[in-house]
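Each value in this text was obtained by applying a stated rule to the coordinates, not by laboratory testing. Since this is a predicted model, take the numbers as computed values, not measurements. Cβ atoms are built from the backbone, for glycine too; each structure is taken alone.
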Structure I
Amino acid sequence: MKAHLATLRSPLEVVAPESASVDLPRIERAVREILLAIGEDPNRDGLAETPRRVAVAYRDLFAGLRQHPADHLRRVFAHDGAGDDLVAVRDIEVFSMCEHHLLPFTGHAHVVYLPGAERVVGLSKIARTVDVFARRPQLQERLTAQIADAFIDQLEARGVAVVVRAEHLCMKMRGVGKQRASMVTTAYRGLLEQSTPLRAEAMALVAGELR
């Protein structure tokens, strides 16, 4: 399934402060109710610990709700102004949960940015920024836009391009059951939206045509 172009800016909303705790007992009770509702016995050996396990897993899978991209993108290094030299990080693994069915979608994100304000960010911080937004109930279109907006708003990049390709289990396991379909979303900001040559260079980096 081919891409939507994410053209609208998306707010960098943070649902809860990082210090907020996850209500694990409440999740456990909810999971137990789900097991009962589908006709299972939550007390049998194989399921007795499932509510607790799911609660802990959800705490980790949705940790991005208590994080902000500034936590990572504010840790910068001096950059003496290298003109229009792009920085690209490809094949960042993405694990997220579709907000419509709470089923996973997985794939890779590619981030290309044009540094601004003589500042660049460490390689690991780019991947962590992707995780901030991926570890939330998400839409792939929103995820792509939020990553791009974070580089403009927090890092003051002069331009950014983000490409996410992912496969959605809600499409594979239910509904149409299409096993080989993938979704591609793109977001361009700043000079990478305005300059066709720069955008073409960025997409060549993503495709691996420039090395």
Structure II
Amino acid sequence: MLAQAAGFAFLAAISPTALLVMAVFLGSANPRQTALAYVAGAIVMSVAMAVTLLVVIRVAGLDQPREHDPRYGLRLAIGALALAAAVVVIRRRPRPPGSGSGIISRLIARPSAGSAFVAGVILFAPSATFIAAVQVIATARTRVPGTVVGLVVVVIVSVLTVWLPLLAFLLAPEATTRLLAAFNGWLRAHGKLIAACALGVGGVILIINGILGLT
């Protein structure tokens, strides 16, 4: 159960945009404060949505054995949603260079703790793979401690893209800044494909799992 949830959470963590934004914040005038606020926003959103999803799934009774078909039907639907999201991502036209029309572009134009926190909240709104990770925990027949541990693992893994660079920066600021700067060009060129692949892989796994559960 825990390994499966962590796997979906890892797919949810694959966010080139979130990493690029972290690189901007770590290069700001107050990198520690700004990046920490960004991580805080990501964690707050992830925890709030994980708890909300857990409550909704259990209130709906989808964790009960009698709801076997609806549970796997939901997993199948989440898989289809993930595949649809992958198609949208891969077909989305890139913004023109220098375009500042997006809300994230405006938030990172003048980095501050407040804008960083809001960026973390927005960028870590739940994806299909994050929902799938929480569903695995919510539908597992575990006691409260096991459920809490499962949610903690899901949240920690799903925000890996932001807390790991911050930790690296705190330990080795100059090396981390150089590495992110060198990595950014490649990430900008291939980020859309990476995000689409993560959603596609998660979608295929969920659809197969849902079909097997219903047959």
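Some points to look at:
- Computed 2.3 for distance in nm of label points 7 Å out along Cα→Cβ at positions 117 and 173 - originating structure among I, II: II
- Once relative contact order in percent (Cα under 8 Å, 6 or more apart) is evaluated on every structure in I, II, the highest one turns out to be II.
- For 18.0 (mean count of other Cβ atoms within 10 Å over residues 45-52, calculated) the corresponding structure among I, II: II
- Answer label among I, II for the case where helix-only ellipticity at 222 nm (-39500 (n - 2.57) for each DSSP H run of 4 or more, over all residues; to 500), calculated from the coordinates, equals -10500: I
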